[in-house]
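For reference, the structures are reproduced in the following blocks.
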Structure 1
Amino acid sequence: MSTSPIALEDIAKSLGIAVSTVSRALRELPGIHPTTRAKIVRQAESMGYVAPRKRRGESTQPRNILMLTLGADEPPAGYMAGMSRIAASFNFSLQSHISSHEDSLNVLDPKFQPPALRMGLVAGIILIYKWPDEVVQALSSKWPTLSIVIHYPELPIDVVGIDHLGGMFSLVKHLQKTGHERIGFFGLRPEISWARSRFAAYAEALVTFGLPFRFEDVVQIRDTRSIVTFPNLDEEALEKVIRKIKEGVRAWVCANDVIGNSLCASLIQRGIRIPEDVAITGFHRRQYPWAHLPRLTTTEIRDDLLGEAALQQMTRRLEHPNETPRLILMPCKFFQGETTASTHKRNQDA
């Protein structure tokens, strides 16, 4: 830590630039324009700050950031693209470890830990997908830890997540404009934070737009595979949706795109037309080729920007280890697909 009374925040505020930019410039890390670097160094010296580049013995080796991915074959490509794009500018080296759900607790056992973690060479940890709370608690007690998308409400870690409320408002508003007054929610899984958040946002959106909220129009999914793998749709949940359609619920917001596409495929197999008979939306658009299905109306979130924001927040956490944990929400954008009628088409038909 610096003994100077001048903090990085003071320099950043005086120049009107980001603290992370000041930090990287004073540590002579790549990714800073020479003119900007020179201006920062001059300002720091004029304010009496002892720049890190002048201290003896400071390591210039990249800091290892360990990405822990649970229940997948590889880290999500979008997250990786965003993190890889800016890693060098923050002097980070990205390490990856993938675990199955069955082996998730092994990450706490030195015999099975990634080498960098076992050898104490990790500066920070980024969690991808839902890890057991006991694992997150143990890791975060030793290393700066951040989660992408998944919230751990009882654990004090940073989260880079999604603006579920803004995204859900855009979907419900669209469905209302296309003539739907009774809208169901498909895919509630209470133990998964993003499913809870999207359900809560759905309920708030209905109330905001003056639409009726009926809990009996909410369908939970018990089979976890339904959430992550197409087309493993929970059959009991599907039967409830079909019953509710007959009762007049002709629009459904699904908790994510995997569920939305699975529901579309199952309903089409039953002879139900989409969107003529039922409108379906997803959430968090997936770029998979669903050649045999209509394109899903959903929300778009750039995964590369989620990854980039995660690495930027990790930098801040390393520089300010005692700060209160932060929740950073990335915005959603409405995507008009073919599983709902477009507003333009509805206006033409009116």
Structure 2
Amino acid sequence: MKSFIVASLLTLFAVPTLFAAEVKNDLVRQEGNRLVVTYDLEGTEQEAKVAVTIKAGGKTYGADQFHLEGDVGTVRPGKGKKIWWNVLQDFPRGLHSDIEVTVSAGGGEFRDPSTGMEFVWVPGGCFQMGCGSWQRDKCAYDEEPLHEVCVDGFWMGKTEVTQGQWKKIMDDNPSYNTSLFKNTDNYPVEKVNWNDIQEFIRKLKQQTGKKYALPTEAEWEYAARSGGKDEKYAGSGSIDAVGWSYGNSDTHPVAQKRANGLGLYDMSGNVWELCQDWYAKDYYSNSPRHNPEGPSSGPALVERGGGYSSGACTTTNRGYHGGAFYRSSYELGFRLVLRANQ
């Protein structure tokens, strides 16, 4: 029973945050059939959200897919935190491949009083943007070359902007699905164009004084991949765990599937999400390293994440949407960001 894996194959990667909660002094060891992760959680908040992702056999899993016990989920800051994983309970035949255990901490959140939109802090960092290792030799032409990108920290909407939040600011509801549901407030707003969103942002700023914006494509991908991790879908290797995609027939209320490692919902599937950038298929070849914002102009805007009728909901897939006035898609929504010091 004790020979199912060798200690040299166990690697712990702690992902520190740059705000309230931070994982420190992390250590992993093997005790019989279990892996034991110990760490200190530092921060000024009363509690933080500790997430664990495990990469085993070439696949990435979230904490809720395994039998983990201990200090995971909502955790109070302190020293000597422990997480136990009974590996054989989830892999009865054992594992004979590398295991990577990633512990990340969050906790910085705020709610916009005008709309009720919830935002989570995305700590800045650098990552390899573009075609992921899971794609191997099947990269799309506009997802190459793989290139390093660094983004500053920012706040991002926990969910896509909902119809209820839109109505509070705009007093209307352009969504395609309005007549199909009795309670639409928790469904993502859709059938909006870039100009509509800018007017929503303008009115929101009048009420709050905050400079909300659409995310850049780089910010979007970094956040979708739980802080730049090599994730096929936003928080999982399985689309069914985190998103509504091809075959689901319609939009669904937000936050019904599992969140990714940063606590963001529906970044894979449900509705496509419009970004700030103009689209160019070869932009990755000349993208700046720090906070890229896309081409200065173009015929179409970037959309990411896929939608309920899409089979392409991966974190690296790039879509494009007609110009600022274009409104044909009933499967296009958005979420907002608020950059540091704004």
Structure 3
Amino acid sequence: MTFEEIISNLKKKIYHPIYFLMGEETYFIDKISDYISDNVLTDAEKGFNQTILYGKDTEPHTIFANARRFPMMANYQVIIVREAQNIKDLFKKENETEKEKGKEKAKLPFESYLENPLKSTILVFCYKYKTIDKRTSVAKLIDKTCVLFEAKKIYDNQLPTWIGSYLKNQNYTIAPQASAMIAEYLGADLSKVANELDKLIISLPVGSQITPDQVEKNIGISKEFNVFELQKALGERNLLKANRIINYFGANPSGNPFPVVMSSLFSYFSKLLNYHFLEDKSQNNAASVLGVNPFFVKDYVVAAKNYNIKKLVEIISILREYDMKSKGWGNVSASPADLQREMIYRILH
């Protein structure tokens, strides 16, 4: 099941006995478990029927002993196991679960419960930062009998699309430039991004489109002095604008750390180099291959005219050189601000 399908079913009060939520992107795991925690039981029912356990402090037999209890004066009991990846012996290797040769294989407590879960119990495992091996017999049984959800990491180039989807679900839209600003500034920390978007839309009428001006005013991201605008200025070979932005970065290093600027520029020029080698340079294909919003393809068209392949290879080499210098290699006294100015000069000349 997808995240959207699980939340949709929960809103319709379609519940399953076991939810096994795993993966690197903890935002989705937290949203599902929090929804179950907040909405399945009433406040009066929670006192006797909702239990929160933590993987480091509990054992499998404790979890399943609780799961086999019947609810008290309620239709369901809810058990949420947070940090389930820390449960000792939740899964054992096959050869560790066998009895002596010639005897029947012993079942794990998890396997026994999976074969006959109590329908009045909603048991939620929050198995964060990793996934189980889907080839094992236990994993196959989980997939067959539970709601098994894998929360995959959202990459930086997927973030603007996710922002648009998140806002669409709340009946808002966002201008591509505003979405790019948020993505560049906040990075792929979905909890942080969602929190900032929630604060942003509080003051806006439902159905509004979020603009760069609103992002600047409410989130504190300058619409003129940000990495996205620096990329655009470099692509246009606008020396004045690029130098104004990089000087601003030098004066405000905490808001524009050198590693973040470096990472964004490396990604930008790498995509620009890839654009040169595309056989199909149509807007939709270029956007798909480069992982950008189609709205921004025109910026790559302009930049490709200003930078040939030879120059782009040189720029990527320059970026690597200054990344090393920022970490102390071949640099004794130059400040990050001086390094950035020197780097931008070399890119533009």
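Tabulated values for the structure
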| read-out | value |
| --- | --- |
| Identity of the structure behind 3.1 (criterion: distance in nm of label points 7 Å out along Cα→Cβ at positions 144 and 160, calculated), options 1, 2, 3 | 2 |
| Entry that produces -16000 once helix-only ellipticity at 222 nm (-39500 (n - 2.57) for each DSSP H run of 4 or more, over all residues; to 500) is calculated, selected from 1, 2, 3 | 3 |
| Rg/Rh (Cα atoms, Kirkwood Rh) derived as 1.05 - corresponding label from 1, 2, 3 | 1 |
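Bear in mind these aren't lab numbers, they're just calculated from the coordinates by the rules spelled out. Just so it is clear, the structure is predicted and the values come from calculations on it, not from any experiment. Cβ atoms are built from the backbone, for glycine too; each structure is taken alone.
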